[in-house]
Structure I
Amino acid sequence: MSDQIHIVEMGPRDGLQNEKTPVSVEARIAFVEALVAAGLNTVEVGAFVSPKAIPQMASSEQVLRGVSHVKDAEFHVLVPNEKGYDAARAAGAKVVSVFAAASEGFSRANINCSIAESIERFKPVLARAKADGVKVRGYVSCVLGCPFDGEIKPKAVADLAVTLWDLGCYEISLGDTIGVGTPVKAKEVLRAVGAELPVGNLAMHFHDTYGQALANLYAGMEEGVRVIDSAAGGLGGCPYAPGATGNVATEDVVYMLEGMGVKTGIDMDRLLATTNEVAGLLGRPPVSRVASALNAKRKRLVKS
């Protein structure tokens, strides 16, 4: 459990894309720069999707180009198809992500096609990425539950994960998109996927709708998974999960890991300042428990 844990910061993409308040390109670039300065050296910075569908991700090419000067960091961008891949490559993308859902209902609601059809869209992207020397990360959504189909069988998750792996994804991120999972179920899914793929190439992407994300992450760490997706301030949510609080907060993950003796290399003070800055842009306090506690503590110290 004391092994190195790698955190993939999702705030600038999966976090902001679900926020109602738009954030400027300049502010998004500054957000990414601050995250890297805090010690988060793997950041998903945008999505090359239709601005009509997800206006918050408009001008992702400007964001990617705007952070190209940052050294010792790896920047990911989401691409839904070849058109998105073309745009990402033109902006200098070296790592792209593709996504599929473990449930038919969510796949049709989210990207208007079946699971099988979504895989067909990704095949040329992965083939071209391999030829171009571009790394591809694969996301599997709704691994612990779907707002349309209900409970998802672990075998369905494992089968889809294997498909993405066989197509060339170097890492498979398993997402509890609506945050309904609990530790035992998280273990069941991770064991099912881990029986088919190397555990070292799996990641956990757990949302915190029911306050279970940290417990689920701990359960996954017990199964040997060492990559965690999180978002500063708990940014994000899911349009199909009313009340969803978004991704597990990076500050909460760092606090838990450091408390376990796992060194993250992340500067909590800088991370907190970054979280507060982006929360201010959104016009609300961060939902992160750790950020709330540390902010309250600092206010008391200032008053005293």
Structure II
Amino acid sequence: MLTLRQLKLFEAVARLKGFSRAANEMGVTQPAVSIQIKHLEDSVGLPLFEKAGKRLFLTPAGDELLRASDAILPRLRDLELGFAEMKGEIKGSLEVAAATTANFFMPQLLGAFQNRNPEVSPRLSVGNLQWMIERLSSKKDDLIVMSHVPDLPGLEVRPFLEDHLVVVAPPGHPLVRETRIPISRLAHEPFLLREPGSASRLSLENVFRDLGIRVRARMELGSSEAIKQAILSELGLSIMSSYNVSHELADGRLTVLDVNGFPLKRQWNAVTFQDKRQSLPARTFSAFIMSEEGRRIADAARPRFESIAPPPRPKAAAG
């Protein structure tokens, strides 16, 4: 007999594509997940997963069961949240999706919120802009945190935090000691870009397009961490969120160039659909990140620009 617990474990394994990751998310051991999936396969009478090398794939029976779980589990979750709300309890799951860069402040916000509401179980998923647009369309998340908001009808967009985009360079770059650098100078520099579909890539392309400058792309990389490592290796410059490079700026491994028009300011937004029913945990979390305390917690992860300004030019010797 198929149980609700087995269905939740199966959905986690299918979504995360791994038994270990599902076990971590569900708070159980990997052997416990394996045993329950085996019981589930025995009940169905068919295999649900197959392996190709180290990768895990759904079988046709697994695909059918995942479609059923996608219909059943959200309805049960809404039912549980509805009962909790009738009793005035802030408890249950909280599904949040965010841009990759938001990963530098969202855990702090979710952690502080859970400390105040220990019966809420948050889950944070991160990805690039294209991935978030797909998440928006699915309406599975309670809240999506993003800087570039797509032009979709029916969205409710609430700005809650300011971010700064800066031109990042290795400390030994020739432009480091320059001040008020014309942005046209950057056209001669090799740039490191994120993959198409990322918000930071879109920001960089928009800046250069508006100024009529063509980006000299040296390399395309799939994560902010890879871009930071490439800058450290003196392979080029990049435009990044100050949140992304706060630690490297603080310890002097990277620096910010003093380019005219930078830092560029942008807003982080909490985005939902107006017609989506928000649970009590979701509404409470939205109010928390808009509050003065929530803004203070998120802002604490961002470096202050007075502490990362380029060093002054050395004075010429008298004589």
Structure III
Amino acid sequence: MAEFAVAALLLNWRRADLTLRCLADLLAPTNPAMVVFVLDNGSGADTVAALQRGIAALPCGPHRVELVVLEHNLGFTGGMNEGFRRAGAAGVNYALVLNNDLRLPAGFLSPLVEVLDHDPQVAAVGPTVLHPDGTVWAEGGRRAFVPNGLQLLGHGRAPQPRERGPEATDFLPCACVLFRLAPVLAEGGFDDRYFMYWEDVDLCVRLRARGGKIVWLPWVRVEHAAGQSSGGGRSPLRKFLMACNAVRHLKARGSVGAWCAWLCWDVLGWPLVLASGPRAAWAKWCGTWAGLRGHRAGAADVQRWLSR
């Protein structure tokens, strides 16, 4: 029998301060015992040393923390896939995927575990994710006739009542998601060709195709300061990667309606992006063209666009 039921996967890239803060929340004794893999994505020796010092100073209680140092930046997909492999080797049932810019309230994990324990058809469950100001960042998501082809449900509004739900949703943005590990491993984890952005949509689509349910749980709420790794929602890096990977997803799984939405919003509506500034508009255009050419996003794109 496995020592733990849950493995938490916490990815770090050059932000040891955020990662250690999130880790401290995660290690609260109110959470069920878990193994935590802190995955450093090629940040360098100084960041690794800071993580080592910080982890050593934290009281672990019933939990076990392992620092995994990756030589290169493998992106969100590659880093988390390494975490999935280690979770599988640890024999756990569930894998908790986390962004390091989260604040996690005491006891947030147990209700998510209970959903997977009680319904074997649920492949993934996630909470309401809030902005620091208390408005909603996401209550699940869906593909829709909107810019970027994706809609984060409830975005910018007051959160739904805790008594509502749980509800099925198209996908869960992977800021905070508890996955049933077996179907994730059977699907090969995240598609590494996405590197960062759209990989959560793609994985949820594949899990649903296997008969799994993707569920949003309104009575659990976490806080997310989105965009800390990419420079913010309107940064050139995010614009490039979102545009590039939107085309990748359309080529793989796009319907006629989805292609029409992309043509309307992302091509014909491109001049509207200029309102975000010329750098963001140029990055989106370059990302769209890169996606059409079949470009595979990677660490070189991060270095190129994050510095702009």
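Any read-out appearing in this document is the output of simple, stated calculations on the displayed coordinates, not a laboratory observation. Only a predicted model underlies this, so the values are computations on that prediction, with no experimental measurement involved. Cβ atoms are built from the backbone, for glycine too; each structure is taken alone.
For Kirkwood radius over Cα pairs in Å, the calculated result is 22.2, so let me know which of I, II, III that is. Structure of origin is II.
Set I, II, III, criterion Kirkwood radius over Cα pairs in Å, for residues 150-197 alone: the highest-scoring structure is II.
Here distance in nm of label points 7 Å out along Cα→Cβ at positions 70 and 166 has been calculated and equals 3.6, so which of I, II, III was it run on? Going through each structure in turn, the value belongs to I.
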